[in-house]
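Dropping the structures in below, format is structure tokens.
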Structure I
Amino acid sequence: MSLKYNIKNIIIIIFVLAVTYYSYGYFSSSHSAIGQNGGASPVDTAEVIEREARGWNEFSGKIVAVEQVDVRPRISGTIESIHFSDGAMVKKGDLLFIIDPRPYEASLQSANALWILADADLKRAQSLISSKAIPQREYEQRRNAAEVAKANLTKAKLDLEYTKIKSPISGRASRAEITVGNLVDAGSSAPILTSVVSSTPIYTDFEIDEANFLKYVRANVTSNESAKNIPVTLVLDGLSKQGHVESFDNRLNPASGTVRVRAIFDNEDGALVSGLFARIKMGSPENTKSILVTDRAIGTDQNKKFVLVVGAENKVERRYIKLGGIADGLRIVEDGLKAGEKIIVSGLQRVMMPNQIVTPEIVPMESHESAQESAPETTKE
């Protein structure tokens, strides 16, 4: 009884395996036939471009003021008046604060009187020393006293001048940190009364990697004078400004493997404020012959970039590439492609396997920007 039961189970298992095998073979051959015959997937292809172009690389940067000053009192006293509005634009030499000048006016009068007396004594001593009516030692004492009195007078004039606190640079003032009636001290403990930040021109600092830095080194454009020929574009929330590289730092940061670069931009409208972050597009040292493709054609396989090349008999080949910067809205390919090769720019999702046959339709190698402009608008129902 058990022997017949086991034989029956074995026959059923063999039958199931046979059906599975033939079904797999049937559907695989059908799928292959669809891919290689009249069911070839339609795709848009474009020829790889080669032309002279300036590449652009994108970095993150921070906007930095060219000049920034914390305004502090140079003498002690009581704030008598404030002569600017919070956040106002001020020019170099504009009056910001006045410290009560009366104590310093009195000190100036006293110093001036002492100077007059000392100067008169010195003149009398000069007339007496010629006739040797007084000893040389007394003459030198009167001369030194006159010099001390003159120095004290100069200091009293400066102290009185310092009661008027003026802007040391042109720019935008912050708010008044100390209000009228408050007593302030001079010296190392002097409080910040306000700050002034220059608005134009303005710097943007950013970091570039070692490989990109070496390109500029080889092109001999890392000196401060030649760096000004390198164009830079700043992009911030729809705002775009053109500038140039001001300088490269003198060392590489070993922790990050980057070199700090400073670019400079005009900021007459005051739209750029110190401390903001922005995208920086930095041009290559010079125009070079480059292989160009649209970003739409580039796929990603983990950390590798690839394109689908349509070769002989319209068979698709996956080609891994090395990308560079952006030029004329197209992506520079540094390795992996040749001019004139055809790559798929639309319909990548229809390619399911290597060597799949497709039906190519030649289209222009348009840039990402132009593709967006020509794309039809979608309407909501």
Structure II
Amino acid sequence: MSDLRGRLGTVNASNDDIGALSAEFETACVRALLDEWKTLNASHFRRRMRPPMIALEDSETRLGCWSGRERTIRMARRLVLGRPWRVVVEVLKHEMAHQYVDEVLRIQGEAAHGESFRRLCAELAIDARATGLPDAGGEAEQDRVLGRVAKLLALAQSPNLHEAELAMQEAQRLMLRYNLDAATAGTRRAFGFRQLGTPTGRVQAPERMLGAILCTHFFVEAIWVTVYEPRLGTRGSVLEVSGTEANLALAEYVHGFLLHTSERLWREHKRQHGIRSDRARRSFLVGVMRGFLDKLGADRTVQQAEGLVWVGDRDLRRYYDARYPRRQSVSHSRISSTGAYRDGQSAGRGIVLHKPITPHAGNQGRLLGAGAGR
């Protein structure tokens, strides 16, 4: 038997919540976990395993457990009810790796988290640690760089547009240099992932454009993934980004900033033009994202002239390919160049990425939290 132990005190589910699990609710959760198991068995393990029993348990000390004797994966109820679904799936992956080592590789005489298990997890981009919840982990250098970026983005709040633009460009240049140095240093880096925003039933064009901005200019890989909402019994799509901890923190900040700022620009556009309906909202928001993407592209051209040329991160790409071995590209209809789109594009070109000097409520103590663009 092998298990994944963690600090379940951090899982936000009360005893009343746990006790309120109905048989119908628990059956739905187990069915969703089995669906995830089947998907992962096909994408990561080449369908070489047989489905196990999956059960929920009232454990205070462990997140998940694989029992070869019972052919059962047990998941803590507190985990399933109290944490985001992405965390639940990462714990499930960990236990599936134990199942694979036990039933497919048939390794005997090794510790549960021994060499074979760690090698398999490295190949499949699975968190192999025996304690804690999945996390990329922080490093002193990353914290130092993020601190400098946060200060520059605070300077970009300046009412002097020229000073604000220079501060934002210097923040971009700093992250570019940091990533160029890290990608060419040859040292091993830790990659992780985050899910940004809240799950939605249908992904809209502005959100897809925002994902493209993060991939193109903020040193992460992005993909839309399906997640299960245990309390609602529904599924939705959410943007998941992969990268180093520093890049994930910046991508999360940019994501929140642009969503907030684009909606603010739309409200201002409606007020200025006496528009009452939201019929043109989507075209305007896509235009905003397109305009900001154009602006970042122009800044990248200047950086290339300075010899700062970004050609991608091979190590991150390997992590991304291992984490999502089977993915599908989907084509989408183009947004026509309407007046609302062009107005949004013009507004997007004027956006200056900045960090409020005074932290917002709920954002204290974070270098780059989901701030608001004012």
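Taken together, the values in this text are just the output of simple stated rules run on the coordinates, not laboratory data. Keep in mind it's a predicted model, so treat the numbers as computed, not measured.
Can you spot which of I, II the value 4, 14, 14, 14, 12, 11, 9, 7, 5, 4, 3, 1, 1, 1, 0, 0 was calculated from, given it is P(r) over Cα pairs in 10 Å bins from 0, in percent? For P(r) over Cα pairs in 10 Å bins from 0, in percent, the value 4, 14, 14, 14, 12, 11, 9, 7, 5, 4, 3, 1, 1, 1, 0, 0 is produced by structure I.
When Rg and Dmax of the Cα atoms in Å, for residues 93-244 alone is computed for each of I, II, which one produces 28.5, 86? Source structure: I. Please state which of the structures I, II yields -10000 when helix-only ellipticity at 222 nm (-39500 (n - 2.57) for each DSSP H run of 4 or more, over all residues; to 500) is computed from it. Structure I accounts for this read-out.
Can you say which of I, II returns 17 when relative contact order in percent (Cα under 8 Å, 6 or more apart) is computed? Structure of origin is II.
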